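Enquirer: Below, each structure is written out as structure tokens.
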Structure 1
Amino acid sequence: MVEGPLTKMPSRGNAVVFLGGGRIAGALVAGLRLAGDERRIVVYDRNPEKMRALARESRVQVRGRGRVRVRVEVRVEAARDLKSALDAAEIVIVAVRPGSVAGMLDEVAACGATARVGVSLAAGIPLGRLRGRLGARWVRAMPSPVCRVGRGLTALCFERGFGRSDRTRVRELFARVGAVVEIPERQFDAFTATYSSSHGYHALATLAKAAQDAGLDRAAALTAAAHALGDAISYWRDSGLGLAELLHEAITPGGIAAATMSAMDEAGYARVVAKGLKAGVAQARRNAHR
């Protein structure tokens, strides 16, 4: 039995149900809690450690200043079995790894459960593999782990025939944890490979390591690298300027930045990035055949 905020689940048919309680489910739950979302969240996962982690995510927050204090809680209800979880569902979110999607949906079919709206978070699994399963209309969604702090980005792709009210319901759910963009399915794998927050972390780690090698101590290197990346992107968003204009503003001919960028380009920076994205798209397509 899991202790903490996880509670025994009543069947009311109005919950957001996660099939899988891993990291992305935890990030979404945390983001919804931060946004003050009060809807019921039900999780089915056979791994008790994952459920304990979600229990920790679901602690009550008290927010506000002065006399105005708001008690915010998003309860995570532990489903004792798959059928009871799905009986409670308004939206079902499949949050397992791509290789586990077919097995999970087969398990759902075996218990005779159905749903109205199905959301798949599995990278690379096309709508054609989901269509007709659960008796649901399906949408692919790819949220960023940054949704944990309400600054994420979720890409959505709806199958044909998805009702307007259900489409709005799904969009509003993910809009609570960040920006939402709809894209055609043919672009989904490339978008997924491109917008991963791993690009930022990888660039930060690489730039900070190079700065240390150039003579900065670790703390100064990390601070300089973080501001170089974070401040530049914030300024791009806020200024309304195009990238060409910003590069022209930041790089003085004959200056340090010009020498740095030129050397990186000559070393194959653009080629390396393109190769990485190509590998990510290829992995997504392999996922589709699992």
Structure 2
Amino acid sequence: MASIHEIAGNFGLPINPRQSPGLLVGDGGHATIQAAIDQASPGDTIFVQPGEYTENLVVTTDYLTLVGAQLGGYGRPDIVAAAGGAALTVTAQGFVAKRCRFVTEDTDAVIQEGNGFRYEDCVFDGGNSEAATEGLLRLKGNADDDSFTASEGLLKDCLFRGSLGFGIAFDTGDAPGNGVGSTHCVLDECRFIDNTGADLVTLDTGGGVYSVQDVVVKRCHFAEPKNKATWIDFTTANGGAASDQTGMIADCYFNDDTVDTTAIAIVGTGVGVVGCHSMDGEFDGSGLD
């Protein structure tokens, strides 16, 4: 089995000179991902061999990177939530996940609270016991520290698939005091397939001021099923006035004959739409607001 330094070299990834060779999960390393997380220090990279890991991961250490050590360019590790919890909860700054698959069983697949996060080439899959109020990725404020608002994040080339609830929720959460939501996040080249509820939604579980501001959704593909009732819902139970939700949706594709104020429910918000396409052709959002 290759060493952690050889794996890092294969992916062109730097690791800390002092980094423990024990930050490898799977064959030749830790049996669980959480064991490696608990050993890690800020700035460390954890490499996870392909396989299935049934865990409720919790990250509280800043600047950790979780990398799926793929075989043949495909074999992501499957991180499957144990019953009653999320596959991953991040209450730390600067968390990065690359080439991992997160699977929910009966709650959210991933809960992101810390700022400065990045998910790249990851898959988020739904389970068989989700409620409509649960989904694949929840961006929310932390209940104990209002500096954690799931802000300044990037979701790049990720797949959100098969949720019985939502795809991604921007949630006011339980942040104390101000109760603000996520700000300055970017979704780039992501794909949404076979999610029962809205692929993007704003929620207000914490009674906050707003759910999302200055979000950029670009070059994303909203696919199956065709002509879904609602692809994006930024106006229902969204925390504060609809006009408090702001951002831009650009150069996206919707598998829909007619995109209207039901398919993309952003009327009354500060969200702009430009250069998007549906099966009916290009639209600029002028009929949505």
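Enquirer: Of the structures labelled 1, 2, one was used to calculate distance in nm of label points 7 Å out along Cα→Cβ at positions 41 and 201, giving 1.9. Name it.
Expert: Values: 1: 1.9; 2: 4.3.
The value was obtained from structure 1.
Enquirer: Another question, if that's okay. For relative contact order in percent (Cα under 8 Å, 6 or more apart), which of 1, 2 scores largest? Kindly include the intermediate steps, with their values, before the conclusion.
Expert: Numbers: 1: 16; 2: 9.
Largest one: structure 1.
Enquirer: While we're looking at this one, here's another question. If percent of Cα pairs over 33 Å apart computes to 34, which of 1, 2 did it come from? Intermediate results must be reported in sequence, preceding the final value.
Expert: Details: 1: 34; 2: 21.
This figure was derived from 1.
Enquirer: Supply the structure label, taken from 1, 2, corresponding to helix-only ellipticity at 222 nm (-39500 (n - 2.57) for each DSSP H run of 4 or more, over all residues; to 500) with the calculated value -14500. Spell out each step's value before the answer.
Expert: On the way: 1: -14500; 2: -1500.
Only one of 1, 2 returns -14500 for helix-only ellipticity at 222 nm (-39500 (n - 2.57) for each DSSP H run of 4 or more, over all residues; to 500), namely 1.
We did not get these values from a lab; they are worked out from the coordinates using the rules stated. The model shown is predicted, which means the values in this text are computed figures rather than measured ones. Cβ atoms are built from the backbone, for glycine too; each structure is taken alone.
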